[in-house]
Each structure stands twice: as structure tokens, then as C-alpha cells.
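Below are structures written as C-alpha cells.
Any read-out appearing in this document is the output of simple, stated calculations on the displayed coordinates, not a laboratory observation. Quantities reported herein were computed from a predicted structural model and do not represent experimental measurements. Cβ atoms are built from the backbone, for glycine too; each structure is taken alone.
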Structure 1
């Protein structure tokens, strides 16, 4: 849920304000009723909203027109995502207005009956970018205390505006120097660092080798959240705009992304192992990791092992739920899966909205297969003529 109209990542992104709140409250009630009809009760159902500002990747009016709101100038991303280079960093006064917008949205979420809000700090959006604002002057940049000020202010305004809500944070615990497609193979390759090392334009990376994670500051951040009594933590990584293999491992990436530079299992395993290390370092928080969809048929086994070993407290599913929303119920009730419905990371759920179409699982869900958008998607595929990924080395 974007907190301001100009904060949307695309013109269709959901927006939480006084006008949209009644419809969202109705949607929540429909979710509760559907859960009750399927499982007999809804006391075990917890529903939250993610509150977000898309920052550098705002496209509020047109799908193809970036209207960036940046925390600082980035030597690689400014050039890759114009007109970032010509946009002044968001002022400290404007940051205050954005914080107030998060507070208003949290109050509306509470009024609608939601149980928690997630203060998004991942994937290169504004909250995440502030965490790496080493080169920003003033109270929101430089030292760790300043780079986490935006997050602390969001927690404070949510507590003041909606005291009944729990607070969670989805965090890109590690980042990377941006990747791009090799012109010969289409595979992802790291961009050459500008100037000399250290590379200091990312959060949670080794500044001497910026393709490698360094979880030291992520551990400090989680300790800070624990001191603020923020307990719900979702571990993600990188950004789909410039390091998609880190947080969304896929053999068939979206059309505008590079082909995987590593076995996607490595990306999924890296994220779960990071969650395990961070949970061990910061007891008392409730952890869930992303990236599990790529485990596919073996996801229940990986999930059971990770919970048994104490790597995380519960298992989150993203893309899998578009292809196979009954996945958790089938695991728990039947002990077996419908293999024809398991997400195979074809990425059409991403390709479609990037073409201005409804998101859904076009390859596997008969509902979407019968829609007019499915034909439009196939026509676009034929136009692009993108070959399947080459075998991994």
C-alpha cells in the first residue's frame, strides 16, 4: 500500500487513504469470511498491510515514466534509471511529510481492522535507500544513527497514530553492486565499481567485494528494532530492479531482467542461511525468510527442516500463492502436493503487470489462462522472441 499518490511504483499500485479505506476494509472482511468458510474459524488469521514509498522507482502516472524521489545520488543507479541524476535528493522537510503520511495510513489500517503494518525497508525503495545513505549530509545520512532515523521515526509515528497495531519490517538484509546482462549471453554480471574501493552505495555488503553480503549492520539494525519492540521481521535481499537473482531466484526471470548468474538454488539458500544467522544473533524477534518458492516440490521439506533447526519461526510464500493458493492447506491436511500447480518461476506474474496487464499465474491457473490478457502476453512473448535460459555452468 503506497502512503501517497506520488509514492506508487506504478499507476495501479494500491493506495491507502480516506477514499480507498472503505473498500480495503471490505476486502479484508471478504478474506476473513473466505478463511472461515474454508477452515471453520478465523481466530488464527492475522492480516497485515505493507506500507511503502517507492522512492527512486516511483511511476505514479505512467508505467514507463519514472518520477524518482531519491535519498541520495547513486553513481550507477542515477544513470540506469534517469531522470534520477537530475532529481534533487528529497529534502529533510519533505521526509517529515512522508513520515506523517505513514502515520495516517497506519491509523486507517487500524480502523479497517488490520492486525499489523509492515514498514517496507527492502528492494531499493525509499526506506531501504535511506539505510545506505552514507553520502547524504544532514540528519538522515552518514552515521548508522542517521541512516536509521527514517525507520525510527516511522515506528514512532505508527505507535502514536495506531497503538493497537503490531509493527513488522521487511528488510533487504544484504545488497549488491548492481548487475546487468552480459551482451553475449544475457547472463547477469556485476557492474564494475566506479572509482576505487571501498564501494559504499549499498546496505549489508562487503565494501571491498560488493557482490558479497556483510550482515554486520543488519545485526545492528535488528538489535535496534528489538529495542523499539518491533518483533516481526521478514528477511529479503537486494532489489528486483538491479539484483533480481538475490531476492527472487528464478530459472525464467522477467523479460526485462538478466538470466541467472548462478543456480537459483544458491540464491534461495543464501537468503535462508542469512535469516538463520540473523535470528541467532538477535533472539526475541519473530523471523520469516523470503525466497522459498524456488524450492518448489521440496519446499515442505526445506520448511520443516528450517523450523526444526530454529533458522526461522515461520515460512513465507510469495509467488507460490499466485499459482497454488491451497499449497499450505494441502501440505498440512493431505501431506502431498498437486505438482501441476507448483510455481516453476516462469515470471509471468511479473511480466504481465510490467506490460500494464493484470498480475496472475497465466501458465498454471485456468482462470488467467482464459482471460484476454493471456493472449496479449503470448503475443508479447512472440514479439520479443527471448530464448530460454542456457544450461547453467
Structure 2
């Protein structure tokens, strides 16, 4: 989180690289990227351990290299902590990313040409859920379901599509959806058509661990996710299942040697730290504040006349609808960055703009909550965002001062 000091810079030989790193000042802007967060010092230290030097292909007790006793202990610790955190019998902590976790599950459960049913990308789904530009859309036959006119999941419509296309795998869990998912309904649909149910909790993993979002464990055949975002760990992936089975043995083989080689032992160590932190009482309080901050931001924006894609939020995410504005999501995200607020443009349901421009602006409260934002800070932030969206031609300098004032007040409390 902290910038390098000039004294630290003098100790590095590669001046060119470290001067670039030193120019990155994460505490000088408000980070509203829903996929990002700030890790603890212990997570960062674990990520930088000498374990990065170790090759450890295979699994604990079954490595293809010697000298892996430490790696075995670390990976076993991470696995046990992850299983305890979510109440599962099976966990794999080796995936380098959420995308590779999904890729491994497809490899274990499907044959090329099998059918996947998932939420469309422009309605809140993910590239790895069968989009034509992803390997998941190239190797498998992909069909999609869509949000209804209220921008909510319509389970009866999903059921009708599932009966029609007979998928081998149904995917739920999304990158841009703010309502609770009824995992039990999805389980019933999957059972009716004889499909596997994959729940991708990349965005909500931390909320589930904190007890502020329902768990999919009793209903999913397989659960994938990421260890960053709200979970506040290193960048990486994970896979879980309620029970150990032949299926989970296939998943282990699909991860290695199916889609990747040796695990990153230093990252697994950092994951273990993050799982430990997520099991603490203060983490539950943190996730509750994340959701409360998102709800406060949403209600403030609506009170200021800003249209939202979703009428409410039960997650860390808020999505602004700019379809009635002359400026696109891409333009607004770029302009906000000049003011000290980092967001990302996002496609919205029935978007009339291209994917590059888009009409949505996605906001997330995980990172700002880690910094110490509370409800009052989110009210101020929402008011500033509304001003910028409604009057982007106003002086940028005045907006920068407002943003800096909010940030300084929050950081002053740390």
C-alpha cells in the first residue's frame, strides 16, 4: 500500500524499474475497482518469501521434485484453512487465477463440444463462462441466459432454456450482479436437466467467508473463485467442493498437469495467511462494512438523481447506468481517474454502446473499506460522483479538491 522512499530507492540497482514502481502512489486516489483490494502486510510478506525459488510440481506427498517438505506443509496448511473457512471436504489452492480454476473444472467435467449454460457477458457474466473470445467458448458449445427487464435473474426463464439446450454444465456466480443468488433454485434446475452446477464465487468469496452472503456449498458440484478481491489475499485462484469424490480427483489432475505446471509456493503461503485473516472476527465486521458502504453509496447516488443498473445492492458492487448520458462509461472512467477516483467501464444489459465504450460504470467498496471508509465518507463520495456525472464540464480542479478532502480525512483517521 505504501510508496517507496528515496532512501529505499538508493538501495536498488535496477533504478529504471524501481523509479517506475515508486511513481505508483495508491494512497493518492480513491480505488473503486470492484476486483481490487489492499492486502495486509503479512500477506505481502508471505508473497515475497524465498519460497518463490522452489519448484513443486505435484501435490503434498506426491511431488516430482525433491526438497518439497516445506512446500508440502505450506500447501496442506492452506488447504485445511480454506476447507475450514467454507466448510468443505475438498479444496485445491494451486490455480494461478480464477480463469485457470474455471478452465481446470471444464477440463475435468466436460468433453470438447459439450454444452455450457451461463449468464451472458453483457448481463454480468464473465469471459470464462463460455464467451466466444475465451477458450471456454471455443472448446465448448455455449448458451446464455439473460437478466429480465428489472435486471434480475429470472429462474423460470433459466429453467426453460436449460430444458431446451440440455447443458452438461450450468454456471452461476458473476462479475457484475448485485443481488443475492438463489443457489438452491439453480441446484433444482441442474438436477432436472442432469447438469453439473458450477458456482464461480470470484467476486463474492470474501462476503461468503464473512457471513454476509449465502454459501453455495450445499448446492454446488464445484465452486471456483479468486483469493484477491474482497477476500483480500494475493492474486490467485481456488477450487472447492462439499465432498471428496472421484470428481475432485479429476479436478486435481485437471489443474496439474492439465492446465498448469508447478504451483507458486510463495503465493500459496500468502493465500494461507489470507485464509487465516478471513477466519478472524474482525474480518466479519469488515465484510459487513463493505456491504453497508456499497448500499450507502448506492442510495446516495440515487438520491442525487443518478440512475443505477440494479435498484439495490447486497454485495460490494454498485453499477451506474450512463445510457441516458452523452458520455460513455469509458469516457467517465478516464475522466474520474484524472480527478483521483479509479473505476472501470462495464457493459450493461441491453447496452446500445460498444463493449469498448459501454454505458456502465462499475464501482466496488472492498478497497476503500480496507482503507477505513465508513458510511459518512461514502455519502460524501456519492455526492461528488453525482456532481461529476451530471456536470462533467465543471472545473476539474474543484473536483480534485473535493476528492482529496475525502481521502485526506479517511487517511487521517488511520
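Suppose you compute relative contact order in percent (Cα under 8 Å, 6 or more apart) for every structure in 1, 2: which one lands on 11?
1
Given a value of 18.2 for mean count of other Cβ atoms within 10 Å over residues 45-52, point me to the structure among 1, 2 it was derived from.
Computing mean count of other Cβ atoms within 10 Å over residues 45-52 on every structure in 1, 2 gives 18.2 only for 1.
When distance in nm of label points 7 Å out along Cα→Cβ at positions 85 and 261 is calculated, the result is 2.8; to which of the structures 1, 2 does this value belong?
The read-out was computed on structure 2.
One of 1, 2 was used to compute helix-only ellipticity at 222 nm (-39500 (n - 2.57) for each DSSP H run of 4 or more, over all residues; to 500), and the result was -11000. Which label is that?
Answer by label: 1.
Which structure, out of 1, 2, was mean count of other Cβ atoms within 10 Å over residues 285-292 derived from, given a value of 22.0?
Label of the source structure: 1.
Kindly point out which one of 1, 2 the value 1.09 was derived from, the read-out being Cα Rg over 2.2 N^0.38 Å, for residues 165-308 alone.
Attributed to the structure labelled 1.
Check the numbers for distance in nm of label points 7 Å out along Cα→Cβ at positions 69 and 365 across 1, 2 and tell me which is largest.
2
Any idea which of 1, 2 comes out highest on mean count of other Cβ atoms within 10 Å over residues 21-28?
Comparing 1, 2 by mean count of other Cβ atoms within 10 Å over residues 21-28, the maximum is at 1.
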